[in-house]
1. Any idea which of I, II comes out highest on FRET efficiency 1/(1 + (r/R0)^6) of positions 172 and 220 (r between Cβ atoms, R0 = 35 Å, to 0.05)?
2. Identify which of structures I, II gives the largest calculated value of FRET efficiency 1/(1 + (r/R0)^6) of positions 140 and 188 (r between Cβ atoms, R0 = 30 Å, to 0.05).
3. Quick check on the output: 12.9, 33 is Rg and Dmax of the Cα atoms in Å, for residues 28-67 alone, derived from one of I, II. Which one produced it?
4. Of the structures labelled I, II, one was used to calculate helix-only ellipticity at 222 nm (-39500 (n - 2.57) for each DSSP H run of 4 or more, over all residues; to 500), giving -8000. Name it.
5. Have a look at I, II and say which one yields 23.8, 88 for Rg and Dmax of the Cα atoms in Å, as calculated.
6. With relative contact order in percent (Cα under 8 Å, 6 or more apart) derived from the coordinates and found to be 14, which of I, II does the value describe?
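We did not get these values from a lab; they are worked out from the coordinates using the rules stated. Note that the structure is predicted; figures quoted are calculated from it, not measured. Cβ atoms are built from the backbone, for glycine too; each structure is taken alone.
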Structure I
Amino acid sequence: MLSPDLKNALPTTDELPCSDDTPVDNEDQNFLPNILLFLLNSIWANRLDWYFGIDMGLYHTTGVNPRVPVVPDAFLSVGVERKKGGKSRKSYAVWEENGIVPIFTLEMVSHTPGGEYDEKLDIYRKLGVLYYVIYNPEFWRRDQHQPFEVYKLIDASYQLQIGEPYFMLEVGLGIGRHQAVIAGIQQQFLCWYDEQGNRYLTDAEQAQQERSRAEQERQRAEQLAQYLRSLGVDPNNLPGNP
């Protein structure tokens with residue numbers, strides 16, 4: 001816990017850049033984390049104690065300079081205001097969030113390696129991030145790693161976890177990969193799972209599921225009506241019908 005004097009000496013998020021101004025390497029580095037955010041907006045629609053940041057400066061005091069952020073592709077904090085003071089955050093400074101560090105960070109490895117397996121891993125370890133996920137669908141052979149890895153902070157060091165989807169008990173969510181059509185394109189993306197390993201559907205998938213159910217009900221009703229007609233019974237004039 002920071003002393004009041006030290007906390008007052010630190011800059012506010014209004015004074016700090018929102019990011020490190022480094023452009024993302026490819027569109028998926030914004031698109032795929034946004035899918036996770038949109039899913040959370042539905043899964044935790046009734047909760048106001050979480051924040052999911054995407055490509056946002058994360059400022060902390062465990063590095064060399066509190067004005068130099070680490071910028072995860074995505075991070076999740078639990079136990080903070082959904083909207084800080086009713087407003088959108090420009091960046092995330094741990095000292096302005098009652099000392100709450102993200103419980104989860106995500107890094108997506110791209111054509112240009114960004115220290116995901118060493119430098120950033122060490123930053124998140126020192127910061128105390130409980131779960132660190134590295135998603136590397138294209139360059140995992142180059143980096144001699146698996147395409148999807150979940151690390152958990154145990155006894156001050158990260159240990160690679162086994163299983164996919166992997167359920168993060170302290171978060172109350174599982175995470176894993178799924179292949180489906182998104183925005184008209186067949187592709188792999190990251191998604192959330194419940195404790196039983198059931199994938200949380202996107203809004204579009206839920207709407208399609210409802211349409212499929214409605215169509216199945218319509219077809220069953222039509223088949224029943226045809227059967228009744230074959231027996232000489234008017235389905236629109238059954239006993240008990242108003």
Structure II
Amino acid sequence: MKRRRKIKVSLKRIFLKSTIYFFSISIGLVLVFKFVPVPITITMLGQWVRGGELHYNWEPIENMSAQMPIAVVAAEDQLFPQHHGFDFKSIKKAIQANQKTEKLRGGSTISQQTAKNVFLWQGRSWIRKGLETYFTFLIELIWGKKRILEVYLNVCEMGPQTFGAEAASQRYFKTPAAKLTRNKAARIAAILPSPRKWKVVNSGAYVNKRTAHIERQIRQLGGPAYLKEINL
């Protein structure tokens with residue numbers, strides 16, 4: 001009996017310490033990355049191991065063309081300025097769609113994608129989804145919308161071994177992100193659902209059609225002014 005009690009006490013201590021360490025480290029990282037550029041992510045490491053050279057150049061959002069932020073919002077998450085990290089209507093639609101087909105559809109917001117890209121790994125599991133929810137709540141609370149969008153635009157995968165708007169702009173158009181036109185920004189945003197499958201340049205019919213759709217959505221949202229409420 002005494003041995004069992006000792007084991008239970010030891011397990012409780014281990015669990016308590018692990019919990020304290022997890023929350024301390026996770027909150028500490030979120031606080032650091034509120035001000036410091038993200039140096040590398042798990043996805044970047046995976047791409048580097050498989051493919052070698054990485055294209056990744058951190059650039060403050062103020063140095064990017066105003067067309068780039070609105071392009072990804074128009075393409076990925078039009079309610080980004082309004083929601084608090086989760087778009088429950090989109091999540092519900094995704095669940096309903098996934099019940100009818102084997103081709104899985106995502107309902108993640110830009111906030112959720114940023115949390116996953118910075119702190120977690122790719123793939124689908126309940127553990128990862130739970131951690132994604134936790135980190136999404138933290139970055140919404142600590143970073144705010146402008147910082148979330150800035151981090152997303154820098155760490156998001158935008159082609160094979162290519163991460164962030166600056167690297168994508170330099171690689172595909174030989175120009176800094178500051179000079180991206182609406183069409184070029186929309187073209188980069190168009191491949192985000194499958195950045196390793198679709199091409200920004202020499203694109204097929206689907207990417208061209210999606211680019212035109214994103215440009216229309218940008219106009220309907222009112223252009224870059226749509227993001228003024230998050231101080232952009």
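1. Values: I: 0.40; II: 0.85.
Max of FRET efficiency 1/(1 + (r/R0)^6) of positions 172 and 220 (r between Cβ atoms, R0 = 35 Å, to 0.05): II.
2. Working: I: 1.00; II: 0.75.
Largest calculated value belongs to I.
3. On the way: I: 13.5, 38; II: 12.9, 33.
For Rg and Dmax of the Cα atoms in Å, for residues 28-67 alone, the value 12.9, 33 is produced by structure II.
4. Numbers: I: -8000; II: -19000.
Among I, II, the structure yielding -8000 for helix-only ellipticity at 222 nm (-39500 (n - 2.57) for each DSSP H run of 4 or more, over all residues; to 500) is I.
5. Details: I: 23.8, 88; II: 19.7, 73.
Label of the originating structure: I.
6. Values: I: 14; II: 26.
It was calculated from structure I.
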